[in-house]
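Novice: Have a look at these structures, which come just after this line.
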Structure I
Amino acid sequence: MSDSGPAGWQEKPLLDVVDLPRGQVLPTAEPFRSQVLIAPDHIESRTGRVLSLETAVSQGAISGKYQIEPGDVLLSKIRPALRKVAYSSVHGLCSADIYPLRARAEIDPKFLLAVLLGSRFGQFAESLSGRSGIPKINRKELAEFRVALPPPREQRRIAEILESADEAIRSTERLTAKLRMAGQALLKDLIDRFDDSSYPPSSVDQEFDIKAGITLGPHRQPRMRPVQYLRVANVQRGFIDYKDVALLEASPGDALTYTLRAGDLLVVEGHASPSEIGRCALVRDDHGPLFFQNHLFRLRSRRLNAEYALLWLNSTYVRSYWRRTCATSSGLYTINSRQLRALPVPTPDPSDQERVVRIARAHETAVRKELDRMEKLQRLRLGLMEDMLAGRVRVNGEESAAT
């Protein structure tokens, strides 16, 4: 044992303040097969959250597992730099790829959780991978890590402050989810009414100029005239991801046919998931020469508001249409040109189209505001956690605020 950090803090080896599991049980026998089994995939990286709770039998588990209790801190052995650490709230099981750490009297379990999520342990875990080349932490390596321990009362106060910050983040997430659901329900109601109304029937074929993208091949390897082009991965539902845009070789006549411009819509032609087929995004700005590949359809509106068309093409009605009509070959669901051209399109008055767009924008603004707030809370929580774990911010166990 040695003194470290602020006055009153002590530094101890991690394995001096926690107990590691001994022995395993088979998840094929009761009562274990009916218990919750937590694996590394169930733990979110860097947040301490358990994403889902599933029983051992539902996961088809057959190999030995560790038993866990409420208060255990679950540390993934695999790729420890991902900081997959969580606090157990259940009696159950965890994967043999997880260490269930049981806190002794010297350390508060939720303070232990914060330590293992912190940057100091993260850097330690990353150094192990660099040393051995194996992204896994063993017991001998775990024994090398030393924990800086404030007095027990301060540990508990640090854990309480972080729990309060987590609840603020969760509250913002719940509000964001409610806003999204309310916006989607309202838009569905509006668009469904247009679909059932007396507006003249129309179709994609009547409302849009349609163009399939460029077929790739060896002759399209970028050499003399490289041009950026969008792939299926770039076209997400409702937005275009420009982070990873590839290049192809353009021929002299391609620009007139394949250049995208602001207001164009891109529809995904094929996808392995039926829920992702036909997803649509809007090109909102001119990006210079920008082409699109053959697994995308470009729709250029003749008279419809492009943002209204985007909402319609991503609506529950259209998604159901694709699930009903699209065929699958070798696990890939595909839209053909005939199906796309036949897709019904409601054509409300321009003022009604604009009203739908305004509602969508208002809900998106509200969602974005809450997301920004959540990101700010997450940054504040992370900074406060690091300051408290290092002793740069001290908290009094009897007070309600950092000092």
Structure II
Amino acid sequence: MQSHDPIRQIGFIQQALSQNRKPIGFFVGAGCPLSVRVNERQENGKTVSDPLIRDVAGLTEIIAGHLRSDDKENPSSWDRIVDVVKEDGGDSNNIEQLLSKIRVLKSVAGGGTVRGMEAKELDDLDEQVCKVISEEVNKLLPREDTPYHNLAIWSRSISRERPVHLFTTNYDLLLEQALEESSTPYFDGFIGSRKAFFDLGAVEDERLLPPRWTRLWKIHGSLNWRLEDGKTVIRSDEKTEKQSYLIYPSHLKYDQSRKMPYLAMLDRLKAFLLNPSALLFICGYSFSDEHINDIICRSLETNPTAHVFAFVFGKLDEPKYALGRKCAFSTPNLSMLAFDKGIVGRNLGEWHTEDVNALSLPPGILVKDDAIISLKLGDFAALGSLLRGVSGAKDGPNED
């Protein structure tokens, strides 16, 4: 196996983050909130803490605790949809797959039943699942030095010719909180304050907006998005009985969805990656969504001047990164950087450098333990430290 020099990779990343002309974006996945720890305590002589928000598997477990039945003779609607997903070969530990299955079945049930479930039952289950999700992800960042704040401050740290684009599949409002607490102006596709409405025209013409406004694109919706009276998409902190949640897309459900946020958000991801020399940094995303993977890989194939750096937590050969490895091995301008090794230019290699101190880096980013070198940018906390270091070094606008 060949080796890759982590110093070279970090140096390029630092240089890119310091530029003001290059199109730069960040993709924040479900693993990022795990880096914000709360409820620190002592257990068996060790200091432990909890993640602010659980990942997809953890969230699915919490929902199951609310909705499953302990009576095997009388399974709940949740139990039955879990069985359906298992029968179809899906991942029953992934709430997004479960929600998608609920909505697909609901779309074909009509006035009858499908897989033993009626449309009304499926609709109620959808509402119950979304309610639990909203309660679980409706959390606040506990302090103002989190990786989210570091990302927000970095995005406004220099005068930019091209805006920063933030993409996320998360429903929570952590990015919004960090941007606002850091006085970072941003545009998320909605206009207004009391019942902000989705403005597709402004989204598609976002290049006319000031470049100092960060763009925030929530690909899977948000806990404060509502569908009012079945037709109007709004953003509001309040939810009435006439409104339904808009979290996690069902692509089959929204056939006319040029007017819906989901496809518009995906269009922004594709449009961004088609920019000459675009750079997208991914963190907290395991490449489990093949629809998003397809957009990323096809865009990179179309635009060889763009590049994606995917930072992953832990070891590269973990089963959950199988789809990501497949993308990186087939796409030369997608680099996948794990703790122990990376795929760069479609080549797999372990990390090796003669001098881990060749760059002045915050602690916890490049770690050497005996002869083993670890590159830990897949930990959102480490990536946040790198961003803090880059933005803290700014004296003024930088040039390419």
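Novice: Using distance in nm of label points 7 Å out along Cα→Cβ at positions 11 and 339 for the comparison, can you identify which of I, II gives the largest number?
Specialist: Largest calculated value belongs to I.
Novice: From I, II, which structure was distance in nm of label points 7 Å out along Cα→Cβ at positions 171 and 307 = 3.2 calculated on?
Specialist: I
Novice: Now, a different point. Which structure, out of I, II, was FRET efficiency 1/(1 + (r/R0)^6) of positions 115 and 203 (r between Cβ atoms, R0 = 30 Å, to 0.05) calculated from, if the result is 0.25?
Specialist: The read-out was computed on structure II.
Novice: Taking -0.25, -0.70, -1.35 as the value of log10 I(q)/I(0) by the Debye sum over Cα atoms at q = 0.06, 0.10, 0.14 Å⁻¹ derived from one of the structures shown (I, II), identify that structure.
Specialist: II
Novice: Follow-up. For structures I, II, calculate distance in nm of label points 7 Å out along Cα→Cβ at positions 139 and 275 and state which one comes out highest.
Specialist: I
Novice: With relative contact order in percent (Cα under 8 Å, 6 or more apart) as the yardstick, tell me which of I, II scores highest.
Specialist: Comparing I, II by relative contact order in percent (Cα under 8 Å, 6 or more apart), the maximum is at II.
Novice: Consider the structures I, II: one of them gives 16.6 for mean count of other Cβ atoms within 10 Å over residues 179-186 as calculated from the coordinates. Say which.
Specialist: II
Novice: Please compute mean count of other Cβ atoms within 10 Å over residues 91-98 for structures I, II and give me the label with the greatest value.
Specialist: Greatest value across I, II: structure I.
Here, each number is a calculation from the coordinates, and none is a lab measurement. Small disclaimer: the values here were computed from a predicted structure and weren't measured. Cβ atoms are built from the backbone, for glycine too; each structure is taken alone.
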